[in-house]
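Right after this note come the structures.
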Structure I
Amino acid sequence: MITNKKSILIFFILSILLSVEVFSQKKQEPVNRILFVFDASQSMLGRWQSGRKIDIAKQLLTNITDSLKDVKNLELGLRVYGHQRSFPPQDCDDTRLEINFIPSNVFADRIKGKLSMIRAKGTTPIAKSLEEAAADFPLDNSRNIVILITDGKEECGMDPCAVSRLFAKKGIILKPFVIGIGLDKSWKDNLDCVGTFFDAANERDFSNILNIVISHVVDNTTTQVNLLDSLGNPTETDVPLTFYDNFTDIVKYNFVHTMNSMGNPDTMIIDPVLKYKVIAHTIPPVESDIITIQPGKHTIIPLKTPQGKLKIIINTKEDYQFIIRKKGERETINVQNINTTQKYLTGFYDIELLTLPRQYFNNIRINQNQLTKLQLPSTGLVNILLPANGYGGVYLNDGDRLTEIYKFNGESNQYKLTLLPGKYTVIYRAKSSKKYIYTNEETFVIKSGKSQLIKIY
């Protein structure tokens, strides 16, 4: 018995210690992975600046990986194409992962030896290499970056753009960076759609571009969204924001905008690798396309979102709603409950109130930081008793014109309606009656806060 108690106690203590250890562990940051896709096709033997393109590209790539030795949480890999078999004949499967992902310090030591063994001699299967690259990345919560270094265009009949879009939409790889080395400008359009294109006109440009691309991956980047009022000041807040990948239209981030303790728009961490489309979910929404985040810098995204408030007040037990449309337009932008307050962008709106009868308010202006209120009279109540189930309805009696506001469905002889003050007419014929002369009608008046009984005989 004592032994059992000791065992239970030991188990309990161990459970507590294990729990403490688990909860004390910091959340692991996602790994940054860069896959260099390197062109070793026959055209890379051409001259470029101070020597052959292949030799210059090898040296510059070695230099940049040396500079990444001490970067934490970074893994690098190398895929090469056009280096295994000579052209002709054309071998469109000539692509291979030469260095699988390893820490940046280990990669920098290995790449020198690997590049020294690579000879430019084959064709240019860019699309095939990108397709294979998608499977190179482990399936985990990592930031996957492809950097394509090439001097030529696709030579194997596949569409690199289609491959890039396909895998980006699957979330396998991010939109690649494409660095053109001495690239014929007539070929640029073949690669511009693949990813973010950089044209290295000379050796210095190539080195600078590699550093720019790498900075997108390793530099800390902060962003803030300024929701501007009508005076251009960032005073608007509490608005949900969505960041879409501008290339794939996939949602990347959702935030609710806020102000920090200093009264300034709060700072967000946004991945600078992508270009974004940002939508502020105001009513109606505000959208901004092709937002570029500067790596290593604080980027401010301004959005014009001046807002005012709208409220319709009715003393009633009914939970009426009203439809909001932009002035002169038919599209519904919001449905709001009465006796509630909602923000809208400043401007002019048309309102349809779903009461009995419906009320319409056109050209209603909403101003910055102001509450626009519409006050309607209190409703009244009517109980309508029919001698039998029948057809007809209730009509607003507006002078010489009758407007139907409620229809009898032939399945009931009792109706309880909440109506706005006004003059109304009931028109009724029993379901069993087969002649029009048996139609009955009665006019009544609804007053605010009052109820009445209407009997049709």
Structure II
Amino acid sequence: MEITEKAPAKLNLFLDTPFNHPDGLPEWNMIMTSVDLADYVKIESIPGRTGIKVRTNTGFLPNDSRNLAYQAARVLQEKYQIRARVNIEIRKHIPVAAGLGGGSSDAAAVLRGLNQLWDLKLNNEELAKIGLTIDSDVPFCVYGHTAHVLGKGEKVIPLKKLPPMWVVIVKPKLSVSTPHIISKIEHQTLQHSNIKLMLDAIEHEDYDSICRYMGNVLEQVTGKEHPEVLKIKDKIKQFGADAAQMSGTGPTVFGICSKSTRAKHIVNSLKGFCHEVYLVRILWGIEMANHEATKKKIVDGLFELLKDNELASISVSNICQTASVSRMSYYRSFKSKDQIIDYKIDQIFTEFFNYLMTRPNHDISAFLEAYFAVCRKNAYYIGILIDADLNDRLYNKLHFYLTDLIEKGIFKLRTDIPVMWVNFAAGGLSQMVVQWVKDGLVQTNQEMVMVAHRFLR
């Protein structure tokens, strides 16, 4: 059995790192997208045999355990005790060591391919979680579509389709070590940009604002060690790009244009200056759009059924019928009813979390304003959970995010906050929302903020 997967290159439209985790790994706050410069990965599974073999059409890549595609096959073999030989053939088109995520995308392709060949029935969230054990870019590459990426790379939030644009990619003749660049980061000296402006630009499909608010803080680090990267960026802008910046830790630089004629002019102008120049388009997968639409239908179907039924009495058939989806589509999206509920609650609180991530060091009032605004916006779903006696899920998720926000220092509180305070705050805030929704949201957001502020001081 064999399958061929496309492995697109990634670009960082926005990249920031606010701090390092205790283990030394950076916290990322990025907007990533995929382009139609891609490797092609053929994966063959031979049952009853053992081993992993990787072949490539380039001599620049290792074909052993150092290869991320090899690691992807091994982690699935070991995790699910699969006795099968895996042959991987990678046709490379993405430049190596370029900051374009070629290795990570190859690994993601192997995860997706083996998931199908071995009928593991893992959804993208589960594959992304496995991918994080391989490399921080793999979770995004599992999805392969424009997304807001947070944490160590594990939080991948799909974004709207980008406006039409042409992308000129330039790979200079130099290699940049990602671990080396990361080791050189001094967070307190970085000139951070506002990702909220970029997210708003994408939400409103505002091409000019996307160009204006693009940014990569690591240009300051890589550019200091490799000034030629910044020279290429200047050249791309000089030749007419609407915006230009480095991708990842470099050395690749890209420019975007709204018109193909201008993009082609830039390509022709750069070919005498740099050997590797590519003209590509942003990818937007129909598969991804359909998948997200299907998940929404399933979520809405279950919540519709919860209005009149207990969770335990609702069958998969009931959900599929109400949502107008097949059982295959259901199991491609979710493994259980509990996962559907957790997915929706995650959506609610991720919106809240992302708002605060764009506004570091805000006080408790900003925290509360965001919290009650998101809860009001999602009162329909919260109300159904309350009526179904599932509001403990709200508490558990709020506790998780509240703890995470305190650890990250997102809002100004004293540094020695005891665990007891976190439990107290999470319990109080969740119960406030329960009563607020039950009463029909009579109080304004600001009135709720004032009550909660007195409660938490």
Structure III
Amino acid sequence: MKSPRKSLTEGPILKALAMLALPIIGVNLLQTGYQLVDAFWVGRLGANAVAAVSISFPINFLLISLSSGFAFAGAILVAQYAGAKNFKMVNHVARQTLLMAFLISLVVSIIAYIFSPQILYAIGVEEIIFDEANLFQRTIFIGLIFNFGFIMFQSLLRGIGEVRIPLYINGATLLLNFFLDPLFIYGWGPVKAYGVTGAAVSTLVTQFLSIAVGMYILFKGTTEIKLSMKAFSFDWPLLKKAFKLGFPSSIEISARALGLTLMTVLVARFGTEVLAAYGVGSRLISFVVILSLGLSKACTTLVGQNMGAQRIDRAEKTSYYSSVIGFISLSVVGILFFIFAEPLTRAFLAGDDYVVNMGVDFLKITSLSFGFMGLQMSIIGTLRGSGNTVSSMMLTIIGIWVIQFPAAWFLSSHTSLGYNGLWWSFPISNVIPALITLGWYKTGRWKNKNLVHSSPQD
């Protein structure tokens, strides 16, 4: 067994945060790259092909949201047991959460595959692209078991503080995907052309290779986690604990995914040009979200390990540093976005001044509130790391469903702002939820959660 990583429960906190956050941000950027690579190659098949692929993204995102929530449970429990230096339980949690991921993904994959046509009919997919969209989507659904497994693998390693290995695997598979996409889409030699479905086949292959490498690492014991096949059996009390931790996170992430879909519906009422401006603006903002998520996940791991080690004071300092860094760094990014709003927007919307101006307005209205996004996401990371996933879920739902959407609907439909009302809902949903989250954090109740020093039935 490898010795535990001292830097997470001892030593400089800022160094530990940076060591965790930077590779996590890198992984998130690489995962975004998958979509860009697919879009690059599929785009050469024409608009119908792009539409057939694009239609599955929100559906797939919802399903991945489900797995990501349960992956947080694995990361939280592993982090706290690692902090407590109970590596026997670290291995046990890893086995149980992987089992849970396998079972959930198997059920979800089968149901999604069977009802794929009904899903496409429900969202109103046109007949001209229906068959291609269905075949593409079903191929993606087959790979859910690999996708869910790798997401859990990343979370388990993140829990022990190992964030470089997932970065290397993602980098290698992204590069491979760039070459496999044209091979399966257009065909070459003995490999036949699959068209749009080829992009899904390429993704399926790279996802399988990712989880295969991940399982090899876990069974070989390259890190502090070492699995054994004979040890795989159901621990229902622990699975119950993991489910109670993971289910609120799944609801939280799914609420975000549904929120993105609903916001698109609200924007679409104002026509294609406004939708184009929103699409570009939201794409740029997504990179800011990646930064905040990286810091948030790093905070989750660091807080989790220190809570497990019963270093509450160090967990609190971690939360403070993370929140300050999140607020200041994203405020700086926001200022840069404000200053360079026009060239950033033109990079995606060259030649259409009217749409560009709308996109510029969107960025300028939104950007100066980025710091509050960083603040809230860091505190959310603290809540998750301490095991307060219900609180994290409720605060997120309040921000999206109680504050942002009512504001977006009212300001765009019942004031003179028009579509600009949609833009103003973003700073509102950054500032007010952040202050509410900060207020809840200040009560100190998050420090009372005890996951590893209680019985499995708790």
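I have 3.0 for distance in nm of label points 7 Å out along Cα→Cβ at positions 279 and 311, calculated from one of the structures I, II, III. Which structure is it?
Structure I accounts for this read-out.
From which structure (I, II, III) was relative contact order in percent (Cα under 8 Å, 6 or more apart) calculated, if the value obtained is 21?
Clearly, the read-out refers to III.
Of the structures I, II, III, report the one carrying the highest value of FRET efficiency 1/(1 + (r/R0)^6) of positions 191 and 223 (r between Cβ atoms, R0 = 25 Å, to 0.05).
By FRET efficiency 1/(1 + (r/R0)^6) of positions 191 and 223 (r between Cβ atoms, R0 = 25 Å, to 0.05), the leading structure of I, II, III is II.
For which of I, II, III does semi-axes √(5λ) of the Cα gyration tensor in Å, calculated from the coordinates, equal 68, 30, 24?
The read-out was computed on structure I.
Matching task: 17.0 is the computed value of mean count of other Cβ atoms within 10 Å over residues 159-166. Pick the structure from I, II, III.
Working through the options, I get structure II.
Could you figure out which one of I, II, III the value -6500 for helix-only ellipticity at 222 nm (-39500 (n - 2.57) for each DSSP H run of 4 or more, over all residues; to 500) was computed from?
It was calculated from structure I.
Bear in mind these aren't lab numbers, they're just calculated from the coordinates by the rules spelled out. On a predicted model such as this, the values are computed, not experimentally measured, just so you know. Cβ atoms are built from the backbone, for glycine too; each structure is taken alone.
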